[in-house]
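These are the structures in question, set out in turn.
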Structure I
C-alpha cells in the first residue's frame, strides 16, 4: 500500500519552514480558492480564520492525500487586523495595540481524503507600551509588513511583548505543530 501524499495548501514560506520541522515529506501548493472574496462576508475573527483554513484545504482535497490548510489573523478589540503591507501601516498597527492584549487566531484544517479535521489555537499576547520611535525602530528591523499584527515574534518582535499565553508557540508563526503532529499521526503519516 502506498503512503498518502501530504500537501500543504499554502505558498507561505513561514508555514513551509514550520512543517519541515516535522520531518515528513510534503509538497506545497497554492490553494485553488480566492480567499479575498470570503473576507467580506461578515465572519467574526475566529470563524473567518476557521472558514479560510477549511476552504484552502478543501480546494486541494482528494482521496489518497492529506491536505493541510491554515489561516492566521489578529483579533483586536472585536476587529480583524491583517497584514499591514506598508511600514507606515505597520507602525500604526503596533501603536494601536501597545499596552493592550490581543488574540492571535491560528486555524488549521486537515483533510484526510475528504474528511475534515479542524483545529484552532488561540494565543493571547500583551504588548508593552511603545513610543512611535520604538515602533518605527522595530519595523525597520523586521519589516513585518507580511505578517498579521505587524510583528515577527520569532525575530526581534519578542521585544514588543510583556506577556504571551500560548499552548503551542509554533502556532504564533503559522502552524500549531504539536497538535498538527497528532492529527497527521491519526491520518497514518
Structure II
C-alpha cells in the first residue's frame, strides 16, 4: 500500500516585517501559492499538514479553502531554529551559520538547534503523518532545509545541492510503502 506525500516548500516570503515565525508571503509568493493550489487540487488529498510558520501555512491556505479542508499545524515541521530570538535573519547572517551546521550536523548555533536535532523532530513528524494515512495522499507545507533533511533521511543524495537548487515554492512527490521511500519526483508548477 503506497502513501503519497507532497512536500510543498513555501512560496516566497516577506522578510521585511514580522518575526521568523510570523512573516507571511510576498506579493509574488501569493501569486505562486495559487499555482500550488492549481497543481495539487486534483490529487485526492486526504489531509493537509504544515509547519506552524505563517509562510508555510499561507502557501497551502488557498488549497485548503478550495478543498474545504483544515490545515493541521505540526510544530515539529517548523523551520530549523537558527537563534533563540525568533527574529528574521539576513542571508549574510545566515550563510556562515549554515556552513558551520553543514560542516558539523551536531553544531547548534547559540540559542538554535543542530541539523541532527531538526532532522529527528521533522522525520518523527513525517513518520507519524505517514502512519495516519496509509494508502492515501497528503500535502505538507514546509521549509527548504526541513524538506531537505526529511528527504535525505531516506535518500542521502538529497543534500546541500538539492537544498540550494530548490525554489520557492517547490513541490516534491514522495512515494512511501510503509516507511520505505520508493521514489521522489519534482512536480512542475
Structure III
C-alpha cells in the first residue's frame, strides 16, 4: 500500500530528517546539509530523505525555514523594553558561529529563490507590520511622539542593521550593552519633547 502524506511513518521520518537538517545547519552552515548527512543523523535511509526532498535545494530551504525564527513579537508593554529584551534574547542565536552563515544563505538565496524570499519575509517582513502597530500603541501611551509608526521600517533598519553588521561582517559578538545602545539611539529622536 503506498504511503500518503498523512502516513504516520512518513510524518515521523520527515520530522526526524528536518530536525537533523536543522541541527546540521546550525552546527556547520548550509554546506553541512546534504541528503547523506541528514540520513545519517536522523537514522533513516538516504532514499527516505530523497523521497521527502528530491533535491538538496528543497532540503536546505526547509532546514533554513525551520532554523530561522521570526525576529520580534510585541505586546502592550513599553516598546523600548520589548525591543531591548527580545533582541538581547536573539543575541544568543546571533552569536553562534553558524548564525551568520545561515542568515547569509537566506539573504543570498532570496535574490533568486521564492522560498528563500518567503523565509526572509517571515523573519523581517512581518516585523514591519507588528513593529508599526507597537509603535502606534507606544505613541498612544505617550512613550514616543505621534507619527513614529510611519518610520517603522527605518527604525528597524537602524536597530537591527548595525547588529547584523557587527556580527556578520565584523565578526563581533553582540552583548546587551550594544543592543540597548542601538535601541536607544534609534528611538531617541522620537522620545516626547519635554
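With distance in nm of label points 7 Å out along Cα→Cβ at positions 18 and 178 derived from the coordinates and found to be 3.2, which of I, II, III does the value describe?
III
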I have -9000 for helix-only ellipticity at 222 nm (-39500 (n - 2.57) for each DSSP H run of 4 or more, over all residues; to 500), calculated from one of the structures I, II, III. Which structure is it?
I
Matching task: 59, 35, 24 is the computed value of Cα extents along the principal axes in Å. Pick the structure from I, II, III.
I
Who wins on relative contact order in percent (Cα under 8 Å, 6 or more apart) among I, II, III, i.e. which is largest?
II
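All of the numbers you see were taken from the coordinates with simple rules; none came from a lab. Everything numeric in this text was worked out from a predicted model, so none of it was measured. Cβ atoms are built from the backbone, for glycine too; each structure is taken alone.
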